[in-house]
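Following this line, the structures themselves.
Just so you know, all these numbers are worked out from the coordinates, no wet-lab data involved. This structure is a prediction, so every number in the text was calculated from the model and none was measured. Cβ atoms are built from the backbone, for glycine too; each structure is taken alone.
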Structure 1
């Protein structure tokens, strides 16, 4: 079977109708370039029943699910595949309550597995933003009446956002990172990880960006209540709206996983046809 592409879950289930089909799919992708033992690095072995590889060097038996999201799943491999499929292809998030009811597992089990998937969706450092980039910070956790600008409320979760745009203001890629404060010290590592020094960066007048001008091409303009960064603020609004659909409170400890999931969905729109399920 070829690598599955598309967003139709009925076709997905048709291609992977049971746990054995899922194991076969994993085995084909995992060892398509040959076998290398996890224990002794030997490349000699053979594929046994139940899609497990037997190493001739140290006699270690490696399952097709080892070192994947599907290792030691207790509620069924096909169900796990479907959860990953829905989380990685749908435009909107699913709650752990919905997933639990849909696949006949407990809410707690579905929550822990979805957190595992969100960790796998962590925003990649392989694709640094390199062209037109708009950056800003925002908070999650409600609205402060009578206040404008950056919130310093310790109860609010602070975040940094960088959006790469085409010169027609269409979104190319999005990164969102949880931060403790708005200082240059907190912002610098994010720039270093996700923004190329060749990028043309625009942001508001916040002084925390001033020291970064020594390395990055940063232009600061008045925000004009967000009107100067319309597309950026649309993404921020979408992020907050998406988080509000969660039936439970999202703590600071876990907020980055939800940001990663949101960014994965946005960035995947650039390549709708395919995704990797491992």
Structure 2
């Protein structure tokens, strides 16, 4: 996280401002303070109030986990809870997730955290992970590693180059916006996996609406999916805010029929 590279709330605020590509004047106008005050906060000449830290973090779209780090660096207690996924207080959240995952069957769906580590999934997910090396499925399994690893889903992918391009671009953006060294390390790892290089112009020219994920099932059937991502938009708990539900839908009738045929009885 950002606090691993700099210390003190001033340098942390400056780092987040640079990451968001905002000038001191732009941030000052958005926050309703002077650019001089922003400068004093960043250099440590002024100490921000708790409300100022939260307000600036909101303007800079700082994730809840990192807002807590900003508050701690400024000498304040964290604002946002961070419960374990298994915590009893998150039972309503888990119930909603379980309902969504079950309702999506027989099509695959999974839940990942901010590092794309697999939190849970539905029974349809087995269609995608069939044949994956068992060690890649050992907790904490990483969904992006599963997708691109040579012993993961990659050998079954019929458009690995396209899917690899999209995954790496998405990870690049998240690593840049968050400054998270764990995401940077994962990005380096994924870039090292073999795969055809595809540029965006080729990808756009090849598809009209979306880039599907095309793969070959164990029985030789060609499967084509498109994906959606859902998050908890009003979450005030760090764990809940970092969850993403990734759902795969059949892009053709043959894939839908194959999913139904493979559904557990």
Structure 3
């Protein structure tokens, strides 16, 4: 669960100009919905999922099903018995491409690799453990210390959903945050208490001491803007009950604006559409 923008920005005068908290839950859900539309259109995810993925074995170049930000392990099952008996070493056995920049889109055998293929021909022959997703397009760790330097203001167990922080104003519902190795998704905020969904995006809910740094995940600006445009359009269109015409019998009616993705959204998303195994 995540959103590519937050309700504080959506409610700001630059966008909706909404005050008060009456519609916060609805606005957050609009941002979540817009984010999933972005994922579907671009054929990729910008949020970061952490865990184990499997791919069918191939020859000298592996095209993972998701963007890769980092790998902590890559193993192959060369005899198809379900045991990943060979561990390949980063830089020695394989390289992540592009060599400079993020995310990584393919994995190739290194020149002096101890192996000559990635379990070629073996179904589910490759096991990868790492962080997957586009992120912000600049970093393997696309999360940054919140602007106010706010920290945890209590000791957290692994099940608590109300996270007390030193400054709730540093965050907004819709933010995905990171405390140590755990990702959390902020659903609402009351003063300095964040109501969160724990252990999201493949991470595990854990205990945390007071005074721990809190990081906020970031995404490409074009993706943030596209998410805001879509959420704003849906919010505004509700006032017309999503009719196909504008106006009324007294003032006259005319066809409504184009339905579907806004041209400004499409322009921002087109450069991010993922080409999957050679097909657009």
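Observations
- A value of -5500 for helix-only ellipticity at 222 nm (-39500 (n - 2.57) for each DSSP H run of 4 or more, over all residues; to 500), calculated from one of 1, 2, 3, originates in structure 3.
- Comparison of 1, 2, 3 by distance in nm of label points 7 Å out along Cα→Cβ at positions 61 and 165 - largest value held by: 1
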